[in-house]
Every structure is written in C-alpha cells, then in structure tokens.
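Engineer: Before anything else, here is the set of structures, which you'll find just below.
Any read-out appearing in this document is the output of simple, stated calculations on the displayed coordinates, not a laboratory observation. Since the structure is predicted, the reported quantities are computational estimates derived from the model, not experimental observations. Cβ atoms are built from the backbone, for glycine too; each structure is taken alone.
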Structure I
Amino acid sequence: MTEATAGDGPTADDAVVGDDGIARTPWAYGNPLLLDYYDTEWGMPVHDESGMFERLSLEGFQAGLSWLTILKKRDRFREVFRHFDAEAVAKFGESEIEALLDDPGIIRHRGKIEACIGNAKATLAMRDDGGLGDFIWSFQPETTPRPHSLRDVPTTSPESLALSKALKKKGFRFVGPTTMYALMEAIGMVDTHVLGSHRRGASGIWND
C-alpha cells in the first residue's frame, strides 16, 4: 500500500488517495490485482449459488495466506474447480484430489481441497431449503461498521460467529468466524470500506 501523509495528515490506516486522485482503503494498493478487485468487486452483493460457493471456497483457501496470493491463482482455481459448479465439484474423487495436489496453480493443501469438495456436497444439500446464498444472507446484521481506519475494522462479529456455527452444523469446513466475517465483507453484508473511500456505500445496501 502507499504511504499516507505524515505529521498532522491521515495515518497509514486512513483512506489513502492514490496516484489517480481517488481515495481508497489502504489495502487496495500495492498490486494492480488488488486495486482492480477493490474498485470493481469487493463488497458487492453476491447471491447466486456458484458465486457464493466460489467466495466461500476461496476464503477458506486463503486462511493463513494473503488475499493477493488467492487473486493471483483465482483464474486457475476457477478452471480446475469447474467454475465452482457445486454439482461438478461434489463428484470429485481421489483422482481429482491427487491432480489438484500436483497443480502449482492453486493452493496445494489436502485439507482445504477436501473441505471444498465436502462443502460442494453440503451446498447441494441446502437447495431444498432455499440454497446457500439465501442461508448466508439470513445472517446479515442490522448495522455495519463505520471505520475511520483499518484499526476500527472488526475481524469477527456475533453474526459471523453464528454463521460459522450454523454452516458447521450443515457439514461445512474451513468456515471459522474470522473467515466468515471476511466473506461477509467480500459480499457486501457489511461495509468495511473506511470512511472517505470512494467505494463506501457502493453495495447499495448501506447508506452511510
């Protein structure tokens, strides 16, 4: 990320104005992939099954890593996981798992790969009850944070804890409360763009 103005100006945690004159949350800087993701995708509502399954899966693969690592590998993730078609992924067996473990284009972690396959099966099982998207959105909080800086952004919430517990009961893995809060941020269920960012309120869900 870029350095913020020193002295009496904003700290490195506040909205940072880029070379294009536009203010953003600091983490948007440092790589063109992050900038594009921040400006066009992060925090925008997702409801469809494949879109939600993709974001749930990638947040799980990201655990312990940087989001930039995932962005660099996302195209390959989409290719090998059949564009996150839950029906296709649910059919993966040991041969597919071994192929994925040999693929340097993704995160080669057996536990996360097996969890993704299991989560695909759990996603299919939810179709008769409204589907994965509706289920996750049912945990939307009544209010959203209004962070002045990154230090004001929570990493969990009562809703992300409840969502985590509920998904685990349905057989999902790698869906801890911190991972679920990151998902909630990514799909606009909460708006954690810092105040002053040009993307604040972009989801259309929150008016502040």
Structure II
Amino acid sequence: MNKTPIIIRNLGLLPWKIVFDKMNYFVDTRNLKTIDEIWLVEHYPIFTTGQSEGKLKIDSIRNIPVMASNRGGKITYHGPGQQVIYFLLNLKNNHIDLRKLLLLIESILLNTLKSFLIFGSSNKTYPGIYVNQKKICSIGLRIKNGCCLHGCSINVNMNLTPFTYIKPCGLNNIKMTQINDIQHNITMSMTRKILIKSIQMIFNKNIFFLF
C-alpha cells in the first residue's frame, strides 16, 4: 500500500441512519484526491439488514427499529457499547482487493483483542471474529466504484439481549459475546486507542485524528 494518509474520526454516539447517509454521500462524491477516512462510532439500538437478507418486511423488532442497508450480509444489531468502524477507502489507490481488505480488517480486530489477552479466530465461511465459538466481531462491506464503505463492529460492553431476537448474520444458534464478558473493566476509550494503533500498524499509514 502507498503512504497516503488516513483521517480517523471519532463520531461518538449517533443514529445509524445519519451515519449511513453521510457515508454514502462521502463515497458518491469522492474523487481521486479525496483522502481516505475511517469512522469510529456507536449507534443507538437498531437492527440493520444486508443485501442478502432480501426485501425488508418489518419496521421493528421488540420496539427496536429495523432498517435496510446496502452492505453485504444479513441482519445484525448495533447498540451503545459496541464500537463500529467504517472503512471509507479507495481500494485501487491502496492496491488492495476485497479479499485483502477482509484480511486486513480481521488482523486489526484480532490484534485489538490480543492486546486484552483475548485470543480470537476468523472463519472462512462466516466472516467475523470468534472467541470460544461465540461471535465477538462482525464484518459487512460494500464496494462501489472501486471504493469501500461500511466495515466491522466489535462488542465491548453492551446489552447483548437484542441479538437473541434475531439470527445474527443469518446464522442459526450463534451466540454473541463481548470483551467485558471475558476481560472486565475494558472501556470504549481503551478499545478505541488499541484499535487506532492496530489500524496504523496494519495499514502502515500516517494517521490524522479528528475527534
């Protein structure tokens, strides 16, 4: 990859739809000189469906909104205490393809977990990171005009109950876990700091922070 910089933005806690619209606008209006960005954000409780889920037929589950997304994959849940990372990258400029990008994202997540002495593994059939056969990180991407959007999430310290209302990522009998179920007293701030270090190491880029 080249050494062009990446801007990392910490967006805090925002409604999913606001970030979804901004993310799509960013990709639709970017040009060859647009600097890549990575957004760190938490969302208010929401279920989102990917393109392989089929047509959206319901607008809520247990009073939690359900919204259609243009990412890959099926249904998942977002809520406070889950760190979502959106990768807005020009893949051509970075000389990487989708397969390579998935490997890079998996490495970022695995390194982050390892920093907390949590040893996860990836799954070739079902994207994501797993610990003790439970899913701790989800990945869902979209490629448009050679650029990627969407990204991944890592469960840190959240209410996991809404995951039991669905088949996460379309998987039967999948159980979810989070960092604080394994190592206690890990904060979102701590997790973000490790994530940023891991992003910088894996992408080998100059990082600019806009928090």
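Engineer: Upon calculation of P(r) over Cα pairs in 10 Å bins from 0, in percent from the atomic coordinates, which of the structures I, II produces 8, 37, 39, 15, 1?
Structural biologist: Working: I: 8, 34, 34, 18, 5, 1; II: 8, 37, 39, 15, 1.
Among I, II, the structure yielding 8, 37, 39, 15, 1 for P(r) over Cα pairs in 10 Å bins from 0, in percent is II.
Engineer: Given 41, 31, 21 as the derived value for Cα extents along the principal axes in Å, for residues 98-185 alone, which of the supplied structures I, II does it correspond to? Each step should come with its number before you reach the end.
Structural biologist: Values: I: 45, 34, 17; II: 41, 31, 21.
Attributed to the structure labelled II.
Engineer: Upon calculation of log10 I(q)/I(0) by the Debye sum over Cα atoms at q = 0.14 Å⁻¹, for residues 82-121 alone from the atomic coordinates, which of the structures I, II produces -0.39?
Structural biologist: Values: I: -0.25; II: -0.39.
Attributed to the structure labelled II.
Engineer: While we're on this one: One of I, II was used to compute distance in nm of label points 7 Å out along Cα→Cβ at positions 50 and 178, and the result was 3.2. Which label is that?
Structural biologist: Values: I: 3.2; II: 2.2.
Considering all the candidates, the number was obtained from I.
Engineer: For which of I, II does helix-only ellipticity at 222 nm (-39500 (n - 2.57) for each DSSP H run of 4 or more, over all residues; to 500), calculated from the coordinates, equal -13500? Walk me through the numbers on the way to the answer.
Structural biologist: Values: I: -13500; II: -8000.
Going through each structure in turn, the value belongs to I.
Engineer: Figure out for me which of the structures I, II the number 19.0 belongs to, where mean count of other Cβ atoms within 10 Å over residues 34-41 was derived from the coordinates.
Structural biologist: Values: I: 15.5; II: 19.0.
Computed on structure II.
Engineer: Next question. Given a computed value of 2.3 for distance in nm of label points 7 Å out along Cα→Cβ at positions 146 and 162, which structure among I, II does it belong to? Could the numbers behind the result be given before it?
Structural biologist: Details: I: 2.3; II: 3.7.
The read-out comes from structure I.
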